[in-house]
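Listed next: structures, encoded as structure tokens.
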Structure I
Amino acid sequence: MKVLILGGGTVGSTVADFLCKERHKVTVIDCDSDVIDQLRGSLDIRGIVGSASSVDTLSEAAAGTQDLCLALTNNSEVNLVVSTIVKGMGAKRVAARVYADTFRSQKEFNYRKHFRIDALLGIEYLTAMEILRQIRDPDSMIVDHFAQGNTEMQEIIVTQETKATGVPLQQLKLPGTVRIGSIKRDGRVSIATATDTINPGDRVSLLGETHAIEGVKKLFDIAPLKKRSVLIAGAGEVALYLVKVLVKRGNSVKLIERNKERGHLLSRIVPEATVLYGDARRRNILADARAAECDYFVGATDDDETNIMCCIEAGSLGAGSVIAVVHNTDYGGLVEKLGINATVSPHEMVRRQVEGLLHPGALTFVNPYLLGYGIEVAELAVQENSPVTEAPLKDCGLPRRALLASVVRDSTPQLPGADFRLQPGDTVVALVHKDDEKRLVELFTDRKECPPRLKETMADLFIKSFSNQNTD
């Protein structure tokens, strides 16, 4: 694929390196000639010195012919504006990095829809979500959001028998906007079917609207979440996202921050959190913050060395589990030897996000990491004249190992039943086995772009359907 990267900083260069290794054709624009010279010397890229917001520079980079454009400058507003310009010039898919949560949230304004952007990349948000996966609640956790934030995915662990266990899913009275997506049992994960049952000990994924998911969890008598004590070093964007979710779940959260202005800001946004001021690398500061009593310690400053050092100190004091945010992947093997329980790499998070966007056509994003075991969570855009729009879902020939969990139409999530008919412009969140992904994508693709094999398959399905009709 042809990929245009706007901004050759730390994130831009990391993404360029990953894409070059995957043999994509990469062009990078940056206003700093030294940055471009360094990238040219180390990577097989086309480098252009100039402003990412200049139409002349974008034209020189042939922005309109790109398969994917990634706006990764350090300014959210620039990324949004440039992305919509590139989209208008003809780029097939665009993604913009944003920093503040307000750009991701659609409660006040849908930036993604307004600017015609295919994806918003919140690296700090993604990093915080990965840390939350390390701080796993025993009964429930937010896994991720899909379809412009309109569909949420949560996991629950069913710990006891209830009226809802042992009952085929098709007989459960679930809300119209929630679907059970997958069931993990005895170390294996499978996509849920109508005849499956939920048993004690199962880990179950739920997809749908947040408030509706909370109602479904009550059917299984999910116990209140265990409150944990979490101590965080740093009060930056990663910490802010992390604190918001931890506090919402009723956890006890304290932060150590050197910058009082930043600490005061976080206190105003999340007053439930306690902010302490000092250097988290100092043993006496950690002792005063009672690091020895915390269940989790997270090093989440902007500096790798600081995160590693404070995690080592917290661990030596007796913190339950220590997690470090580490940008430099070269530190990966080192931290394991230093007694740090887990590391989270923002660069790995953005790599996964970009990797999910490297698909042409109807498949707009895919995440193979959430559930594992060959099951992917995919977002698909319903194209004009696609086979899946020609009949109700029950007659579309969907792969057996695929589940359409949610359909977002006009920003409203819906639960698609057997008689549901998809329309061009719909966004679909699906669970699909990796071996069936290609077949599923073909069904969502404009017939003009479908390979002959699919057209023959659809014809066979029609003949089969016709022959099975009752002609008496």
Structure II
Amino acid sequence: MKLYELTISHAAALLGRQELTSQELTLAVLERIHAVEDRVGAFITLNDELAMAQAEIADKTLSEGKGTALTGIPLAIKDLICTQGVRTTCASRILENFIPPYDATVIKKLKATGAVLVGKVNMDEFAMGSSTENSAFKITHNPWDLSRIPGGSSGGSAAAVAADMCLGSLGSDTGGSIRQPASHCGVVGMKPTYGRVSRFGLVAFASSLDQIGPIAKDTRDCALLMNAISGYDPQDSTSVPEPVPDYTGFLNGDIKGLVAGIPREYHASKGLDPEVAQAVNRAIQTLQDLGVRCVDVSLPHTEYAVAAYYVIAPCEASSNLARYDGVKYGFRDKTAGTLMEMYRNTRSKGFGSEVQRRIILGTYSLSAGYYDAYYGKASQVRTLIMDDFTKAFQQCDILISPVAPTPAFAIGDNTDDPLTMYLSDVFTLSANLAGIPGMSVPCGFSTKGLPIGLQLMGPHFSEGNLLKTAYHFEQTTDFHKKKAIL
């Protein structure tokens, strides 16, 4: 096995026994990035010198018998999480040269563990998209088939892990932006409970929906990353002061007697690809063989989720992105003769078409005379969706569903059809509306060799249960061990 193919847990064991140095591991990862980046297009900013300097410090820490499970481990960061002194672009021209003066809380936490941050990875601009085709800088390609999308908006994060360009990464999930690319790239991704991980230093898209989470090669690595980034943060008013368990402690025992709900609205969806349905059904049978009891449940307001989400999220985006006006920071059009021209030109040139579309949708929905009809109604639907989950979890411990209705589609297939693109999040965005945790674990492949993910969802702060279920599923399958060939 090549060094860059190691999992975090395996690499940590080698580092701890002094059988490997972080500098050797980091150099191997950087060489891998330079070897395949021109084909994958995962990185916006690469920090070779900084990463090697961090690796040298990590080796010193490890030589003293200190360190954590992440000390010396090369990780990649989605480019909307602020990194002090390192460019943070949100894959947008309007922030192309923005260098934050501070670290996001999750970055502080990772640095405290001694992790090595190799660079910032590509995404849909301001996290608005499901394919990573909306980046202002490049299109990221799926390592399993370079003609296909890696998913979005955390496409760079998932592609980098799948292509062994890092040992793990951080993404963000507003409507499925961790789980969907994890599914398409054959890796593990988790959206934590809203409030479980600090959003301080996360550039906001939709503040009531955004959540930072890990993408990893397997479930144990996902648990290790969750240990590092979770916890209360007084700098984030939405952070919840809930104790953080050791998530690796859930990866033992068995799952006999666990009750899994099968939402009929998800599994009977008209747009569900037969190969995805087949892979998910086989995964359900595997879990039943492990002692999981499956019951039918209903989430009756699912059909309204996409419509509600695409009112609420653009409304919040319209508000959050109003700050990019060419005055305070970021890109500024210097050709305008008046203030209003400067505002208009800056935002027209700085934002891409998808971001402009969502700002217009949100601004219209929040305008006088339409607020109650759109945002007000969508908020009421959100409450009904939350109630659906509450009732479902009275019958079961977790929910099982597909992550995405189809395997990864070809680059360019849906760029002129925003509605079809939006519908690719139909199985994931309800978890964001309800604030519950969800994760994707590899569960199969299409006949064309494209990965398919299984989605697990649970009540608030049930990440441990999801990780335990995913871990036991991994122990009896080898989907997560298969590698994309580049």
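FYI, it's all coordinate maths here, none of it is from the lab. All figures in this text were calculated on a predicted structure; none of them were measured in a lab. Cβ atoms are built from the backbone, for glycine too; each structure is taken alone.
Taking 24.0, 87 as the value of Rg and Dmax of the Cα atoms in Å derived from one of the structures shown (I, II), identify that structure.
I
Given 1.4 as the derived value for distance in nm of label points 7 Å out along Cα→Cβ at positions 204 and 236, which of the supplied structures I, II does it correspond to?
Source structure: II.
When Rg/Rh (Cα atoms, Kirkwood Rh), for residues 100-315 alone is calculated for each of the structures I, II, which structure yields the highest value?
I
When helix-only ellipticity at 222 nm (-39500 (n - 2.57) for each DSSP H run of 4 or more, over all residues; to 500) is computed for each of I, II, which one produces -9500?
Matching structure: I.
For relative contact order in percent (Cα under 8 Å, 6 or more apart), which of the structures I, II scores highest?
Largest one: structure II.
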